[in-house]
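Q: Following are the structures in question.
Readers should treat all values here as calculations from the given coordinates under stated rules, not as data from a laboratory. From a predicted model like this one, the values you see are computed outputs, not experimental measurements. Cβ atoms are built from the backbone, for glycine too; each structure is taken alone.
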Structure P
Amino acid sequence: MSVRNILIIGLGGVGLHLARRLVQEGYGVTVIESIQHLISAANDNLDAKIIDGNAMELSSWKRAQAESMDLMIAVTDQDSVNMIASIIADRFGIPRKIARVRSPEYGYDNSLLNKNDFKIDLVIHPEELIAREIARLVMRSSGNDVIDIGEGTMKVCALRVNAACPIANRTIGEIRLLHNEFPFRVVAIARGINTIIPGDDDTIMPNDQVFIMVNGAYLSRLMQLLGMKEQTIQRVMIVGGGMVGARVAELLCKTVRINLIESDQQHAEELALSLKNTDVLHGDGTDVNVMVLGGLMEMDIFIATTGNNETNIISCLLAKHMMNRTNVDPAGKEGKTIALVKKEDYLVLASTIGLDIALNMKISAANEIMKFIRIGELLSVAHLHGVDAEVIELVAADRSPITKKRLGKLRSTLQDKGILVAGIITNGTCILTDDDTLIEPNERAIVVSATRSLKDAQQLFQ
């Protein structure tokens with residue numbers, strides 16, 4: 001089912017971020033919100049219809065023309081409002097409903113009142129989503145991140161480039177000529193606040209975060225070429241025992257040893273009793289002495305999940321410096337850091353000052369919602385952490401623009417839009433493209449697109 005008109009309930013962090021993305025991608029967005037300062041902030045920079053009203057009053061839904069909506073997304077900070085909004089949306093005939101529900105007592109498959117009772121198609125729990133994302137990243141034994149693409153046959157590997165890296169200070173074209181023992185392709189670059197979908201003339205610079213697509217069979221060779229060291233994750237330190245930190249410990253404790261630092265003494269005692277295979281220490285996560293006492297020097301990964309942006313960033317910076325064994329042993333391991341960052345502006349700061357991975361809860365929730373919206377429009381979607389770009393699979397329709405010329409002839413047009421057709425899937429195998437590649441009708445392609453250009457990418461294949 002195609003989605004065109006979307007009703008959002010709530011303009012808080014998730015709602016505003018999601019509304020901006022949806023408007024940017026060309027959807028018709030209407031919002032119901034009652035808090036005046038949120039409405040004022042949105043009116044200044046959001047091209048959407050905003051209804052000043054209470055979502056629990058049917059008059060607000062009528063003013064929003066709810067009966068014409070294809071999808072309702074309720075993301076206020078109150079579970080009860082979101083669940084009731086789903087029931088109201090169903091009565092107005094809105095076919096699909098998404099609701100943010102944090103309480104495990106409602107809305108889930110095993111709850112007394114499950115999502116079907118509230119007519120919800122997708123339940124969003126931002127804290128659970130971000131905890132699972134952190135656990136997934138931890139269990140990747142190398143690099144900053146590895147994403148499965150094309151039914152798992154292809155991987156996209158993220159790497160922070162240093163001055164000694166073989167691809168540093170070289171153009172994409174030079175890299176292709178110098179390193180042609182096996183096929184791989186740089187598909188995106190994060191440089192400061194900018195996202196680059198690179199062409200042959202773009203240069204990889206030190207401190208860039210690059211995303212490289214490679215067949216899974218060549219992943220270890222790529223890591224060896226780029227100097228990425230495989231390591232077994234055995235010990236993890238978490239600062240912050242709130243909903244996210246405690247859940248990360250629960251997800252990881254069966255496979256790794258956890259040391260958790262919590263500033264609230266009573267909560268630390270509760271966590272010590274409830275968490276398995278976890279040593280809980282009461283203290284300040286930005287205090288070097290507390291971190292060392294907690295075993296920081298033996299850790300493979302350090303995770304900061306407190307509710308304070310500055311605490312998370314500062315503690316990760318301290319940990320990053322202290323866990324760098326290469327300072328005293330060139331063959332030593334370099335510990336990884338993951339920070340939970342609430343302010344979007346701080347995401348760029350976190351990556352530019354040296355943290356490995358910075359995650360944002362509302363972006364994670366929005367990504368999950370966008371993935372749901374695109375079901376039926378795209379074969380698959382993978383968001384690349386740290387850049388405004390996504391990997392999608394598209395099927396070329398008969399006589400679609402992408403089938404009329406070889407990719408070399410389309411290079412300039414594609415690069416201007418921030419679109420890269422990176423691979424084609426034939427007989428279950430993905431082959432990286434080059435300038436001579438011609439996309440055939442009904443052929444599946446892996447496309448890397450700037451988020452702003454997703455609609456343009458789809459139109460090329462329609």
Structure Q
Amino acid sequence: MYITSDNTLYSYFKHIGFTLLAISLLCLLITLTGGGNINAVTWGLSGISLLTIGSLLVIISSRLPKHVSHQNNGIWQKDATTRGISAWVLGIVLTGFYILLYWFPDTLHGLIAALEPLSQWLRNKPSDQWFLYGFFYTLAVIVMGVHALLKYRNNPYHLIRTCSVIFFQLGFAFLLPGLLLAFNQPEFYFSYFWPLKYDYLFPGTVGYLIDNGQALGVFMVFWGAVLSFLATPVLTYFYGKRWYCSWVCGCGGLAETAGDPYRHLSDKSKKAWQWEVAIIYPILGFVIITTLLLWINSWSGGSLLGDLSGGFSRSYGFFIGSIFSGVVGVGFYPILGNRVWCRFGCPMAAYLGLLQKHLSRFRITTNGGQCISCGNCSTYCEMGIDVRWYAQQGKPIIRSSCVGCGICAHVCPRGVLKLENGPVDGRYNGSSLIQSDSLKILS
């Protein structure tokens with residue numbers, strides 16, 4: 001439905017939003033640099049509140065007046081979404097935040113202290129760098145989730161999908177782990193499991209959960225094992241990897257909300273696809289080998305491998321868990337697109353992709369006779385798939401990297417693409433096309 005309200009009113013609210021954003025950044029800067037001379041809680045929470053309100057005002061006043069068919073207008077002309085100066089500045093800020101968070105958390109003491117009341121209320125524990133990270137991560141998913149809901153408001157699939165990732169991030173990845181700590185139980189993220197949360201099946205983690213969580217800890221280990229080895233293959237068989245990557249996963253949730261404005265920046269070249277295959281599957285293999293080595297070492301009492309398996313674990317945590325998934329995976333959103341981690345580094349995506357490619361009912365069917373080669377589908381594919389190539393030939397899209405976000409079908413002006421869970425038999429069969437040599441017009 002097109003909103004015909006006075007654009008002046010929306011412009012007024014947008015200016016208020018930007019003003020609040022400027023004030024919020026000043027408050028947060030004072031929180032970071034004020035030391036013991038200020039009340040970090042007052043300044044920090046004021047800055048966060050103004051940041052949230054200002055962002056929502058800008059988002060609503062920018063998205064609501066636009067017709068649903070105009071939501072992507074000008075995206076290749078805006079500095080912020082075409083790797084311009086503002087995009088690089090934002091990328092540097094995000095990357096810097098991750099570097100400080102991981103390796104220099106003392107520099108963020110003001111922001112950590114600002115969340116002390118919330119941490120004590122939710123977790124009954126002092127605030128720390130990881131609570132700060134979880135809070136801002138969840139806030140980004142919620143605020144930018146509103147952006148996605150308004151942008152795709154005419155599409156029920158995207159409305160439900162966006163609400164789903166917000167629900168799982170807020171409930172399963174933020175509130176529930178905090179409540180577990182409040183009741184003196186091990187912190188556990190029920191929406192993450194092996195191989196993405198690679199240490200959940202490590203012997204040290206399994207022992208910790210069972211020893212400290214007792215009956216609940218046993219359930220956590222059981223939950224993680226069942227989700228990894230039973231539920232994942234079954235759900236992927238019926239729905240493809242989209243059930244997790246686009247509906248549940250926090251990494252995917254952030255990509256589909258905060259990263260949505262940058263989805264068109266994904267590299268569509270053949271070279272990028274070759275790098276994708278060359279990196280993501282070895283990372284999955286590394287996780288599998290590390291897990292096996294740790295269990296072998298545990299069963300041998302450490303006599304067989306010593307600390308070698310622990311070195312594997314620490315190396316993976318540093319290079320993949322920190323640098324790749326955090327610093328590069330999120331920090332480079334404005335430069336490389338929103339699914340760098342999911343596409344090139346996530347072991348869960350590799351695992352799901354293998355199942356989707358070879359053992360799934362999911363596919364995106366194409367009606368090639370209706371394709372006008374506009375290229376919207378390929379442009380907005382966040383996983384770098386050349387969707388148009390398949391559509392032009394009437395071939396179904398069955399790619400291990402596809403996360404089933406459905407944006408390609410949403411932006412298609414002719415309804416060429418359709419997400420389906422059909423029979424396995426004939427899954428690779430394309431739609432019938434009328435070839436030029438069958439017309440015989442000139443003969």
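Q: Work out which structure the value 0.10 belongs to, where FRET efficiency 1/(1 + (r/R0)^6) of positions 56 and 256 (r between Cβ atoms, R0 = 30 Å, to 0.05) was derived from one of P, Q.
A: This figure was derived from P.
Q: Further question: With mean projected area of the Cα convex hull in nm², for residues 112-295 alone derived from the coordinates and found to be 12.5, which of P, Q does the value describe?
A: The read-out comes from structure Q.
Q: Can you spot which of P, Q the value -9500 was calculated from, given it is helix-only ellipticity at 222 nm (-39500 (n - 2.57) for each DSSP H run of 4 or more, over all residues; to 500)?
A: P
Q: For structures P, Q, calculate FRET efficiency 1/(1 + (r/R0)^6) of positions 208 and 280 (r between Cβ atoms, R0 = 30 Å, to 0.05) and state which one comes out highest.
A: Q
Q: Given a value of 67, 66, 40 for Cα extents along the principal axes in Å, calculated from one of P, Q, which structure does it belong to? Working shown, then result.
A: Details: P: 67, 66, 40; Q: 85, 66, 35.
Working through the options, I get structure P.
Q: If log10 I(q)/I(0) by the Debye sum over Cα atoms at q = 0.15 Å⁻¹, for residues 16-95 alone is calculated from each of P, Q, which structure is the one that comes out at -0.50?
A: Label of the originating structure: P.
Q: Comparing P, Q, where is relative contact order in percent (Cα under 8 Å, 6 or more apart) highest?
A: Checked P, Q; max of relative contact order in percent (Cα under 8 Å, 6 or more apart) sits with Q.
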